[in-house]
Structure 1
Amino acid sequence: MSTKIRTGTPTVNITMVTWNRVNLTRLCLERLLSTKLQDYIIHVVDNGSTDETRSYISHLSSIHNNIKVIFLRKNYGVSVAANYGWTLTDSDYYVKLDNDVEILDDNWLDNLINFRERNKEVGLLGYRLLEKHKVTPVYLPSGDVFHEFISCGGGLILIPNNIHQQCGFWNEDYGYYGFTDLDYSNRVQILGCRVGYHFNEKAARHLGYDFDIYNNQEELKQNSVHDARKGEKLYLLNKFLFEEKIRSINVDRKFLPEQNKNSDISFYLNPKYIPITKLQNELLAKIKYTKDGDKVRLDFGMLKF
């Protein structure tokens, strides 16, 4: 297996979004801090938590110089919060880490970065957290084994800066939760890059609701995924618009931040997004969406583009 020695240490922006579930957040952050992180900054963006999360992460940031905490006025959804953290430092790599993921390998981040440095054809790289993601092992020219999949789950994902420059941000169209990682993976594959997972299957695990129970959060997820205007139908429409080059794969932020007097952050609609939203609404009202098991289909009828 060939190896490439990096000259200098790349910069990394690690962003974690929190919303309640303080027990999961505590486990995730304490384990994260025990791993090898160089001097990387960890941005914890809180989406309006109402439990003890805010006091916990505030205390943690007071004793760890590499943890920066940002408080949003309310829950704006994972993508809006994650994008805000993305903008706080311009780094060689961006890492999104969900607060219900436990890191098990101390070298998890160096392993991801070194793998990608050796394999520039890989656009998105993470660790497989869901068994339902049936990967295809492939040998890359470097000799590394890559676990290829149709998407790279957003629970723990590494995005190189050059991919960010071409594909922009997480798509904020999908509400609180939704098809964000599928959307980004699709855009990266349009570039001609590979998407999938590191071969180490034991570097991290997804704890989710086995550890802590917040039924309202699960309900929010399910409502977003099945929303008639923000769920799968919208994802398939966006996929079509990207693939047909009707919409740029370089997605901008839909909601832009503004500072409030109490130092919390709120957001307003990006004026550049208005034509996109108008087009989406017009098409969603006219196209038909059918689903038969795992097969889904959009019927554009007599629409012309």
Structure 2
Amino acid sequence: MYKIETPETEADFDVYFDFRWEMLRKPWNYPQGSEKDEYEQVSEHRMIRNNKGEVIAIGRVHMNNSEEAQIRHIAVANEAQGRGLAKMIMSSLEAVARQEGAVRMVTNSRELSTPFFESCGFEVEKEASAELGKLKRQQMVKRLLEHNTILLHPKWCKELQDTWHDSIPISEQMGIKLYQYSGKTLENRASLNKNINLHGTMFAGSIFSLATLTGWGMIFLQLKEKNLMGEIVLGDGNIHYHKPITMQPRALCHIESLNGKFDGLSKDKKCQIKLKVDILDGDTAVAEFSGVYWILPAEPEIQDDIA
């Protein structure tokens, strides 16, 4: 049985990069060192060893932007080919891309590897720049669809996501994305890699931001449901942390937790909404947020008189 590993120690990376050079650069007479590039530090690396501890398969993924992940350096030892190891590596890298919020993956494939990527769901999009100046490649794309997600009122959800990114640019840098909305539950997720501290866990401030935006987002969508308008502001927020986040940051707000009435807005009065947000690491509850939000009546549009 083969196991996917993430290289962590210097020794792990030494054998990982040696294998990459041996498989992907040495055959083209490129020197050691040419197998590395400027993205190594911001990439996720995966490898598989045989029962002797020798690396026999590798792959890498990094984010080009908040929505696009790039797959690179998939390689399997000659004696280990035909066992499905490349697809094991690809599946692991795709899981990372999804966790980071990617909606599509790209790769620049040589002619020999194009059939493999097609079998993984990629399609040729266009010619890519030659690798190392002479290896012809094609850019291939795979669009990622969310598994088992519910997205009620997708236009509202997109408006909410765009509002976050336009009004609070740091939310995009944190990788905060709306994941599910059922009308009764809103779930948002964030990228751990973009919010990780020196202990390998998520910054407490990032968790608080994820929680407050989730509560804000739930009220935003409820205003849409009720055909009301207003300016949402956080009045007070408290969070209790129980465990660190080390895997997948998730925030859920259920409509049952909302306490308050929206009726005042229709009478041009502000209203107060209290709610709770549950923070999870994967499926493990790690924190609870309690927030008090105020909704201020929308200011009437001022129309200029035309003489």
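The table that follows gives values for the structure above.
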read-out: Source structure (of 1, 2) for Cα extents along the principal axes in Å, computed value 75, 56, 30; value: 2
read-out: Which of 1, 2 yields 0.55 [FRET efficiency 1/(1 + (r/R0)^6) of positions 239 and 263 (r between Cβ atoms, R0 = 30 Å, to 0.05), calculated]; value: 2
read-out: Structure (1, 2) behind the derived value 4.2 of distance in nm of label points 7 Å out along Cα→Cβ at positions 31 and 279; value: 1
read-out: Relative contact order in percent (Cα under 8 Å, 6 or more apart) - highest-scoring structure of 1, 2; value: 1
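Only the coordinates and a few stated rules stand behind these numbers; no lab work does. What you see is a predicted model, and the numbers here were worked out from it, not measured in a lab. Cβ atoms are built from the backbone, for glycine too; each structure is taken alone.
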